[in-house]
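Each structure below is given as structure tokens.
Every number here is computed from the coordinates shown, using simple stated rules; none is lab data. As the structure is a computational prediction, the values presented were derived from the model and not from experiment. Cβ atoms are built from the backbone, for glycine too; each structure is taken alone.
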Structure P
Amino acid sequence: MINRYTVIGQPIAHSLSPVVHQLFGDLTQRKVKYTRTEATPETFESIVLDWQRSGAKGCNITAPFKELAVTVCQRMAPNAKRAGSVNTIEMHRDGALVGHNTDGAGLVADIVVNKRRVLQDSRILLLGAGGAARGVIAPLLDAGPTMLHVANRTSAKADTLASLFSDMGPVSASGYEALGDMAAFDVMINATSLSLNGEMPPLPNGLVGSQTLAYDMTYAKQDTVFMSWSRSRGADTSSGLGMLVEQAAESFFIWEGVRPKTRMVYPRLRELLS
């Protein structure tokens, strides 16, 4: 029997998730088939339900549907409930759709284990306040930073997001215009979707320095505008390829009950992106 999964988003043709999960299946000797599915806000719910009715075991959710996915789930894992954002749906044997969020665990694993950056006692800037940002705030605060600042084009949305997590640690918020008064951060994470369009948030030069890790949650064949801008100002940079792999491993574990060795898939992905 082949267990079937898909990733649902818009746009979705660029996604490497099928490659990652097929490699995980090979590594763990699990028979899986993983595809891409394009949706719109109007068709999203029916696509998820049709996928469930077809006998599939689960799906991943990517931009721009992570918050919308909450509304189709009957049950929520604590990480997804807290975030108000779902990137993994488990199509449970009792018929329920169970929402999970593995984004934050994947991001922290990539930064701490793969990039060997210490998040404890660090100053972190998170750009964006949508579903992608929602999914990573709790794990970032769990890592023990001295400051986590959320900046967004609409400051009210950033304020709302910060207030939701204020009981977990030192989280603050502002619009982009207020960032000019801030010193360089240890870690700056772009959780906006602007990189998909070759754009970036309006940022002042002083946010990055030689000790800054500028992390773009988007991945592409070339550096994003955010990465190029940050590197030109002395920062170390990273795309979200590692986050993609690490969060996918968490999803695979939820579905298949085994955790693949992620280091084995990076050579193949870098070959594809080159």
Structure Q
Amino acid sequence: MASRRIEERRAEHARYKEDVKKRGKPFYPFAMFHDTVMSLVVVGVIVGLTVVWRATSDGTDSGWLGPLYAEKADPGTTQFIPRPDWYFYFLFYLLRIFKWPESVFLATVGIPTILLILLAAMPFVDVRRERRLSRRPVAVVASVLVVVSMGVLTWKGATAKESLGSEVIEAVPEWADRQGFAENAGAVAGARLFAQSGCLTCHLYLGAGSANLGAPDLTEEGAKGKGEQFQLDHLKCPSCTTPGSAMPGFASLGDENLKQIAVFLEASKGAKKE
């Protein structure tokens, strides 16, 4: 059975090659020539736009294609809300559906990978020569669903409202109450900075966040008696105080902000027992 199918495919390929010789043109050099010309056109357009952008902007005022130079990025900001380019909005919104950390793997790796595998496998699974859409209902329905799904997710991602620092900032009052530093303004401010600065990407705090790269749970950090100066020095240069630490430095946040985070960490002595 398998050998018959192989023979049929070989016969179809032979007929195809014969048909190309009689009525068509081979891929090389005709298709390659067209692709090369189109690539040069695209590169030419990019170079042309670059020249126009440079020639019409003096560095301060916007030219035809925008300003040549913009304000430098501030690495110490806690007010910036990162958003992806528009063509990643569908994936961006999937992260709102699949919450971290239990199922975020599905949104970032699982679903896109499965879809790409199915897409790559289709030419090998469906080998029919039928091209009429009316006779390919499964392929048509699948294509429509993919397009509609990505369109809806892209629109939802583009119009999604963001809260500064992520959703965990809403838990700061609860942290202060459970840890007992609600009356400590510096600790509360430090907790907000802690939530805004992405610390929960690697650390756990009262069950929030995730443990990555061996980062410790900071719920009871203050009970270790390290002191605010140690916390401040560690935040500025983690590898200086803890050799081999994979944690990046946060000196760009500034001494005042780091002081507040240090106060917050020292005030975190463990949740009060109910």
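Assign the value -9500, calculated as helix-only ellipticity at 222 nm (-39500 (n - 2.57) for each DSSP H run of 4 or more, over all residues; to 500), to the correct structure from P, Q. Walk me through the numbers before you get to the answer.
Values: P: -9500; Q: -16500.
Comparing all candidates, it corresponds to P.
When P(r) over Cα pairs in 5 Å bins from 0, in percent is computed for each of P, Q, which one produces 1, 4, 7, 9, 10, 9, 10, 9, 9, 8, 6, 5, 5, 3, 2, 1, 0, 0?
Label of the originating structure: Q.
Given 10.9 as the derived value for mean count of other Cβ atoms within 10 Å over residues 115-122, which of the supplied structures P, Q does it correspond to?
Q
Between structures P, Q, where is distance in nm of label points 7 Å out along Cα→Cβ at positions 19 and 219 highest?
Q
Of the structures labelled P, Q, which one yields 0.05 when FRET efficiency 1/(1 + (r/R0)^6) of positions 51 and 131 (r between Cβ atoms, R0 = 25 Å, to 0.05) is computed from its coordinates?
Q
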